[in-house]
Structures are given as structure tokens and as C-alpha cells.
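Take a look at the structures below.
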Structure P
């Protein structure tokens, strides 16, 4: 198979790729969860999460602030990946413990694991349709200029408000029936306690405004902008009849560090095999490439956006 745009592949080709990959996963037992690798990812995530105020405190302001913000963005994306693995049941073999870790990381991001699970699993079911809950980040056929307008709104904090409305079922009441009073109380208490601990850590090392400047502001502005860019590149394949089709990306080192930790840039493979732990995706990807099943792999998230802008 040639490296075509995913939309150009027919259903038989895509099904062949899926079957080849499934046989390889079974033969190599790649669907098995490695507790050690999962705990290593969780541990390094928590370490990176603690580093921004430390880095800020040790460097001159003109270096410390951007360095700390970059680390905060990586930490936010790593926290998101921990919740992501928990949603798919690939974080730990002990599901209750995995859910607990996922919930803790979700609280740091301002929501619960339950909310993420409802929206994300729906995202997998409704991918490449207008009913995808992640359509707040863009539709399947959106243009690059539309993405830039969206990023501008993200930097103004508009999308974080829109996403919060969706998450808490204010906009469409999509998930409100599932919320129990006990669950709401648990969420509020957990959110307050988690954010209070984060604020105390940042304030202790980076001053009273450290929590706001180095954590809250990036989470409300830059982080959504990165999500929108990543979503555009990985999912902008049009309304494909095979609903799971997405795009694998070859990010730059900086992009991989800041916005694509945990091999999440191997997105074609993830949507084809959502039950596969993220750390096994590189092995599967290498095998599919070896078999000639190469799906459109743009070089970099920013590179793909620039290419689309130049072509428009």
C-alpha cells in the first residue's frame, strides 16, 4: 500500500490493515498491560508536574517563566494521557487503582475521570461525525484558517469556557442524567483539595502569583490551543465511512516533548486499536510500516498546519 491520505483508502484496504495489526498484537501479546511501564509514566508525569515552580525559582525571570510554562504544558498533556489510559482501561491491571490515579490527574485538569470517560469513549464511537463531543475543537472538514481563528479564541480563554459547559452538561445536558448528588459533591471536594495543593506548591516556590501565571493561565489558554492544533492534524480526514480512521503524525522533538507525550501522535494506530497500551503503539507502528501499511504521516503538527495554509 502507498502512503495515501486516509480518506483515499477504501474500506477493504483499511480492514486489511486492521486485521494485519490485530494478528501482530495477538502474536506479540501487545495488549498486555505492563505495570512497571505504566507506573514509570505516572511517576515521571508527577515529577514533571512538580518541576515548573522549581525551574522558575532557580532561573532568571526572562528564562524561568517560558521554561516553566513549557514544562507546565508538558505536565498538562502528560496528566491528560494518564486519564486517557485510565479511560481505556490500559493504565493498570488493577482497574480500581488505575481509575483512582486517573481521577487524581483529572482533578488537576479541572474535571473528573467519569466526565472524561463519557466524552472520550463517545469521541471514539462518533469520530469523523458532527456528533463527536470533541467537535468543539473542530469539525472533520474544517479549514486551516478556521483552526487559526479557533486558536485565537483559545488564547483568549474562550474554548475553556465552552468545554467546561460541555463537560458539566450545561450546554446540551448530554450527560446530566448520569450525575448523582454524591458524585457532584465528590467532584467539588476533590477539585478544591487538588487545586489547593497545587496552588500551595506553586505559591511556596514561585510566589503568590506563581500558580496563576505558571499553571492556570497556560491551562486556560495555551493548552487548549495545543489541543485544537493536535486534534486538527490527527482527525482532519473528512467524513470517512470507516469511523475510526485518523492520522499518525511525525512530530518535531519540541512538539513531542510539549504536546505529544506517551506516543499519542501514533493516532491512526490508537483509533484502530483503542485497547492497546500507548507504550506498545511504536512497536505496532513499526510493524505496519514494515508491511507497507503506511498512512499519511505529516512531518509535525505545525508543519501540517503551515502546509494546509499554503495550499489554501
Structure Q
């Protein structure tokens, strides 16, 4: 089979993995070098690409012997984008420029410029119209490879693993690194803007460890049905009962408050022993989960 070289232009999402198209001028242009024809396998029930492909010889008899799927011939001169999605070696990747975004407390997030088709379109969701013998347009856009729910689950697993490795038998320098790593993981949701940080505004007096207050102020919920935040006093000043430290449950914000925000003296309910304490909520803009590379355990 002969190869072709074909420059093609494709629409880009307004931001990688955003699943929304940018304006008409937001396009990428690449050069495809590969077979003039490809033969793709399509699921017979959904009419969606399976991402599998076969040879021309296999194509000749495939549809005679298979019922759960069928094969289609793709003209890579006219359906260049589809052909580029079926295999990932049709570009000279090393020659493409890259775009680097600095992500605080993480590795840089590096993408090709333009964003590759495989990072723009969800190939396994592309449908084939058998009656018209063409692919249904527009193509579905690529979903993020991870999200905050998955990332927080990973962080919890990493924290559990770090707890198991923080043994007093370790050399002091290495133990201190593990302890620092555990703190990094505890701070992780706040560091990357997935959770609210609860700040003691006024310490008050007369509180005891274990006092609990439920922050239910609608001001931080961004007009949505978001959970309240339970704050528990974990340390107080001797003699005065002024709050010096608290812990919190929940506090996740990524699903309803992506932007940065600060809310002072938020309303709370409860029957603590002390009086006069106020709390502020603050967060940075939520970093996209797929842009974050969690740091490895020093013992890994």
C-alpha cells in the first residue's frame, strides 16, 4: 500500500480537555504521513470506532465472518483526521513545538503545540453512518484523563502508604522527608484549590478541644447545594481557651467553586463552650486535576 503526505487542519477545544470548541479560528495544522487507506473496526451495535484496525487483506473477508463488528475502508486523503486518530505514529512528534505551563508545587504541564488530535477528540466515541458511509460530525471531544474525585482518591491511597512507611527505624533524615511528604499530601487539596482552607479569624475565649461548629453560610456555596463544613477545635490556649488550631471535615470546593475566593466571618451553628470565635474561608483557583503530578514518596 502506498503512503501519502497530507497537511490537514482540525478544530481545537478552547482549552485542552475542556470538551468545548473554541472559535472558528482556533485550529491546529499537522502533516500526516502514513497509509493512503486504513481499515477500521466499528462496533455493530453502537456504530462507534473500536480504535482497532486491520490490514487490507483482512478487510476483504472481515464483514463476511463477523456480526458484532464490521470493518470500513477509510480514505486518508479525505478523512485525514480520522486516519491520524487510529494510529499515533503518523506525525514527527519530535519536531513539534511544545507549550509549558508552570504549575506551583507540581511538575510543569507540557503539551504539544498544537494539541494533538488524540488529545482533542475521543476516538472511541466517533460514530460511523453506514447508510451515508461517512463519519458523524462533529467528532466528540476528549474528556480529561483524570478528575478531582480520582485524584483525591489517589492522594488518600498515597497518604495511607506514607503512614505505613513512616517508621522510627528509618534514618532521621529520611524519616523527616517522609513526614514532610505526609504533610504535603494532607495539604494537597488546599494547595491546589480543591478544598477550602479554614482560617481562624478571631480566636475567642472559653473553648475546649472537641468543640464543634458547622459552617453553613450560603455565601461560599456559589448558589449551589454544597455541603456544610464541620470545624472541630483541636487546640486552645491555656488559661484563656482561645482557639489556636482546628480541623475540618469535607470542605471540598472543586465541584462548585472553581475560582479563587475568600469569605470572612462566615456564619456557623453549634453549641461550643466558648464564645467570640470567627472563621474565614479561602481558596486559590482550582488547578485542573490532569495538570497535577503528585510528588512521589521519598521511599518509592
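Any read-out appearing in this document is the output of simple, stated calculations on the displayed coordinates, not a laboratory observation. Because the structure is predicted, anything quoted here is derived from the model rather than measured. Cβ atoms are built from the backbone, for glycine too; each structure is taken alone.
Of the structures labelled P, Q, which one yields 2.2 when distance in nm of label points 7 Å out along Cα→Cβ at positions 251 and 283 is computed from its coordinates?
Only structure P yields this read-out.
Which structure, out of P, Q, was helix-only ellipticity at 222 nm (-39500 (n - 2.57) for each DSSP H run of 4 or more, over all residues; to 500) derived from, given a value of -6000?
Structure Q accounts for this read-out.
Could you figure out which one of P, Q the value 0.96 for Rg/Rh (Cα atoms, Kirkwood Rh) was computed from?
Here the read-out was taken from P.
Which of P, Q yields 15 for relative contact order in percent (Cα under 8 Å, 6 or more apart), as computed?
Checking each candidate, the match is Q.
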